[in-house]
1. Name the one structure among I, II, III that FRET efficiency 1/(1 + (r/R0)^6) of positions 19 and 91 (r between Cβ atoms, R0 = 30 Å, to 0.05) of 0.45 was derived from.
2. Using the calculated result 36 for relative contact order in percent (Cα under 8 Å, 6 or more apart), pick out the matching structure from I, II, III.
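Read-outs throughout are calculated quantities, based only on the coordinates presented, and are distinct from any laboratory measurement. Here the structure is a predicted model, which is why all the values come from computation and not from measurement. Cβ atoms are built from the backbone, for glycine too; each structure is taken alone.
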Structure I
């Protein structure tokens with residue numbers, strides 16, 4: 001099975017990951033709705049990254065942490081097994097949009 005993520009799905013994943021980080025790694029009881037000022041980045045040499053704020057503190061996610069954020073989002077909200085997800089992030093130079101393709105292994 002394949003799942004397509006648009007830019008908003010990736011932003012939602014960042015919110016969940018940052019909120020969980022502040023909540024000692026737990027999604028339950030975290031406050032992803034309070035994460036703001038989310039920015040996604042792509043650089044040829046560094047790959048993908050993201051930044052967001054929660055309670056006036058800035059958090060940065062490198063490429064692996066961003067991939068882990070997508071896996072956390074899918075496992076916490078949709079009960080997917082994070083270990084069975086192959087996550088591919090994309091940046092479209094023409095549309096200037098981020099997207100993702102997730103393959104769920106059997």
Structure II
């Protein structure tokens with residue numbers, strides 16, 4: 001099975017996420033983590049700049065609207081279109097998701 005991890009973010013650090021890594025730093029951290037922790041898994045990590053990217057899916061548009069309305073915060077991490085974390089992203093909920101889905 002393949003897994004699509006999307007990190008939604010902006011160049012500006014989230015005002016509610018003081019001292020947290022930037023969205024791009026989170027993307028790079030997850031990309032490096034998955035290649036080491038799950039070397040045999042088919043995991044694609046994508047960075048979606050919510051201010052600059054084009055051709056968003058309807059799902060992307062919904063998430064971006066929630067971010068713009070302060071219902072969700074960025075960086076926002078989804079795995080296979082399931083919201084896993086927003087704002088201050090931590091490792092445990094992400095690895096828990098993969099473990100629950102049989103990825104080792």
Structure III
């Protein structure tokens with residue numbers, strides 16, 4: 001099998017150990033009407049470290065069969081919305097709250 005690499009979106013992750021489902025979409029032109037049609041195919045991908053989450057954008061590459069249906073392995077994670085959200089929340093919680101400035105005069109002792 002020639003080397004193939006696809007970009008796709010993780011549609012199912014966390015249900016099977018070291019496995020995720022990635023949907024790869026492509027556009028084709030209809031022979032008669034000339035309209036563009038989106039075709040998609042789902043691949044089972046080997047994820048050794050269980051890093052993938054739903055909605056991640058990934059690159060997958062074909063490899064020798066890992067199991068009966070797994071023929072692709074995870075090459076890299078291009079974008080992970082859930083991880084980015086977690087990092088943003090962590091950064092937000094690290095910033096100390098700013099002191100409140102009031103226009104009231106301070107009481108003298």
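1. III
2. Derived from the structure labelled II.
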